[in-house]
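Q: The data blocks that follow each hold one structure.
Just so you know, all these numbers are worked out from the coordinates, no wet-lab data involved. Bear in mind that the values here come from a model prediction, so they are computed numbers and not experimental data. Cβ atoms are built from the backbone, for glycine too; each structure is taken alone.
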Structure 1
Amino acid sequence: MSAVDAGPAWQAWTQVTPVIATRAGAARYERVELPLSIAPGPSGDYADLRVIGEDGREYPYALDPEQPQVNERSAPLIDVGFVPHRGTQAVVDLGPSGALVDAITLDIDANRRPTYLERVALDASDDRRTWRVMRDDAIVYRVAQDDGHGSSGLTFPPTRARWIRVRVLDPSAAFPLTGAHVASSAPLQPSLVTVPVAANERDDVPAHVQTWTFTVGVPVRAIAVSFADGGALYERHVTVETSDDTKTWSSAGDGTIAHFSQGGVHTTVSLTEASAVYVRVSVQNGNDAPVRGLRPALLVRPHAIVFSGGGTRRLISGNPSAVAPAYDLAARLAHERWSAAQASAGTTVANAGYRDPRPVGERYPWLLTGALLACAFALGLIALRSIPRSVPPSSA
């Protein structure tokens with residue numbers, strides 16, 4: 001499929017992304033995760049995104065819709081402590097009821113740690129002596145510069161265990177855990193996803209700096225850089241910058257990554273979310289040799305939309321002049337129990353019916369420049385012709 005015509009009402013949009021339903025039949029709602037080919041826009045609110053049918057009709061959608069809060073209960077958080085080079089640990093006491101739980105929300109003091117991105121491990125036990133690992137790859141995060149958006153909720157396989165051990169794997173500093181809430185059948189929180197783009201490495205050997213540059217094409221809003229280290233042991237300072245043209249760079253974040261032999265590991269650096277085409281990651285090695293096993297990856301927060309089902313749907317995008325739509329669907333979904341059929345986004349293609357809405361002068365600035373030069377030349381020629389010629393003096 002090379003191009004799709006979105007219809008005459010959508011000639012100012014450049015892209016069309018088909019929605020592929022994963023089950024037959026008409027569902028009340030469909031949910032689709034937005035692909036990286038659809039740019040989030042400067043503010044990250046997908047202002048130019050629309051959902052349309054084959055006939056070009058617009059359908060309301062909700063971005064990252066929420067459901068009513070599930071029944072959850074507070075659970076005591078005991079034995080909170082920090083072990084240098086290992087991390088912060090706490091135990092959640094679920095009580096003797098044996099009730100089934102599959103989610104926990106951590107209470108974290110945002111005043112002490114306004115921005116964070118931490119890997120968390122969860123273990124379960126019936127006697128506080130023998131522990132079984134439920135997850136070792138969970139992530140909690142918060143971005144102060146993005147109005148405190150993030151997630152401190154973690155899901156895991158259902159358990160009736162009496163105790164859950166929470167291990168925040170940052171070895172460098174105590175993590176401010178203050179409480180916990182547990183629930184069952186909680187909505188799944190989307191995990192952060194890796195941008196599938198390899199970085200180009202160019203090192204400054206004299207300065208002992210390793211630098212990787214990501215060129216992502218469509219602007220993305222990276223929330224963190226995560227490093228694979230190949231098992232190396234180290235502690236290094238990291239800086240991250242973003243740019244749209246590789247000429248002007250803005251700081252996006254910095255931090256320390258470390259991997260110690262005694263179990264401590266911290267391999268992520270949280271970033272201020274900002275739409276950018278280029279991301280530059282630099283590791284300062286000081287007087288140490290470069291860590292050759294390091295490989296950075298960009299993490300982004302996935303976004304999904306929910307819209308009414310029952311027919312063929314398309315996502316259109318790529319109109320920088322569009323204003324974000326205002327639908328009441330999100331408010332309605334937040335006050336009802338609902339479910340959505342999972343759909344997927346197909347390959348984003350060009351809108352065959354696209355017509356550039358800009359004035360001719362903006363689309364072809366060289367025409368204006370050429371016209372001005374032509375006018376200047378014509379005026380100059382007229383001026384030259386209007387100059388009176390000198391008459392030679394007559395002989396006596």
Structure 2
Amino acid sequence: MTTPDENLIKVLDAHQSAARQAFLHPHERIEPDPFEPVRVAMDAHPDFAKEESRFFLGRQLYFNNHSQASNLLRVAVKGGAPEALRWYRRIRAVRNTGVRVIATVYGLWVASPVTLSNGIKIVQRRDLSNHPNSLAAKAPSGFFNGHNAAAVLEIESVAAASREQHQKSHQRFLELVEQIRLVITACTLSDDAAPTVGEAWIEFLDPELELATVARSWQMSRHEGRHADLPATIDDAMAAWIEKYLQLPQDVASKCRVPMERLNLARRRLHIGDQAIDAGVGLESLLLGDSRGDLTHRLSVRTALLLGRSLKERKEVKDAVRDFYEVRSTRVHGNAAPVSDQDRERVAKGLHLLLRAIRAVIDARVMPAPATWELTGGPSENRFHE
């Protein structure tokens with residue numbers, strides 16, 4: 001009498017040739033179906049009959065014989081039926097493993113890998129693995145060939161979650177993708193960068209686990225607006241600004257997030273009016289707080305107090321903010337007049353002032369207190385006397 005293992009090995013041996021043809025020609029129907037007898041043998045095996053799912057940060061291992069029969073045959077074709085059986089037992093025994101969270105990045109060019117203090121690496125897409133999603137990311141894509149970057153975060157140990165715990169496990173994946181998005185947004189602290197995070201997915205560090213997956217899955221891009229026209233190069237200066245942001249106290253980092261996001265979006269806008277609106281929202285988020293009254297006046301004064309090193313500079317900053325807000329207000333109220341060169345210059349200055357303001361807050365490493373600045377003459381590190 002044959003054992004369940006011997007019976008399954010016998011079935012695998014009998015259908016390897018047909019399975020090989022099915023793998024070579026995945027869109028052709030092979031008769032008789034080589035996978036169905038394997039599924040029946042797996043259903044009859046006491047160790048494999050029970051259906052089960054495990055999730056690793058949302059990445060699913062689904063032990064369903066209808067799906068796993070083809071994977072078992074694929075391993076048997078490559079290494080023999082006994083090895084396929086040993087492989088499947090190892091996979092079903094996994095309760096803790098490592099994963100890699102990956103996201104494509106648009107609008108960024110990286111010449112060599114950059115590793116940040118929080119463990120996120122920014123790499124060339126060509127250096128990604130041969131996981132199907134990574135292969136797709138590495139494939140030439142027309143106009144986007146210049147956007148060669150990807151962000152990678154490896155987690156060495158992830159405990160398996162049950163189907164009931166799936167949502168909590170998946171939420172952790174979303175949080176890690178958000179960490180990546182913050183790093184990429186922090187690239188905006190460079191002079192002209194506006195990169196965005198594209199598709200994101202999870203890979204197992206152990207390639208044997210990847211052999212047991214039954215479907216590709218990924219999270220679509222969640223950024224607003226179009227991608228940047230041209231990629232900015234991540235250099236030492238950009239990496240230094242990212243690190244400054246990562247090392248901020250949490251309240252200061254949170255305060256800078258919306259302004260950075262709005263500056264990033266403004267740089268990717270096509271219309272000058274939209275650029276002015278987004279940059280205005282960023283500046284207001286950083287310096288207005290709960291202020292009421294003449295917002296333009298308050299914002300121009302507070303920006304001047306933050307950035308001006310002399311009375312002359314403060315007057316220049318104040319005038320630049322008011323000019324910038326004049327363009328913004330014109331567009332907000334529906335004026336469709338042609339954009340002038342003067343408008344473009346004013347908006348460009350407004351975007352640069354927003355960048356300078358964010359950098360100043362990051363360098364100070366304390367929450368901005370613009371209402372107090374109005375009474376004291378500016379931040380403590382930027383007060384002067386005539």
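Q: helix-only ellipticity at 222 nm (-39500 (n - 2.57) for each DSSP H run of 4 or more, over all residues; to 500) was computed and gave -17000; which structure, 1, 2, did it come from?
A: 2
Q: 1, 2: which one has Rg and Dmax of the Cα atoms in Å, as calculated, at 28.6, 133?
A: Computing Rg and Dmax of the Cα atoms in Å on every structure in 1, 2 gives 28.6, 133 only for 1.
Q: For which of 1, 2 does relative contact order in percent (Cα under 8 Å, 6 or more apart), calculated from the coordinates, equal 14?
A: Corresponding structure: 2.
Q: Here's another thing I want to ask about it. Given that Cα extents along the principal axes in Å, for residues 262-341 alone, derived from a single structure, equals 61, 37, 23, which label among 1, 2 identifies that structure?
A: Going through each structure in turn, the value belongs to 1.
Q: Work out which structure the value 0.9 belongs to, where distance in nm of label points 7 Å out along Cα→Cβ at positions 118 and 150 was derived from one of 1, 2.
A: Only one of 1, 2 returns 0.9 for distance in nm of label points 7 Å out along Cα→Cβ at positions 118 and 150, namely 1.
Q: Which of 1, 2 yields 63, 33, 24 for Cα extents along the principal axes in Å, for residues 46-221 alone, as computed?
A: 2
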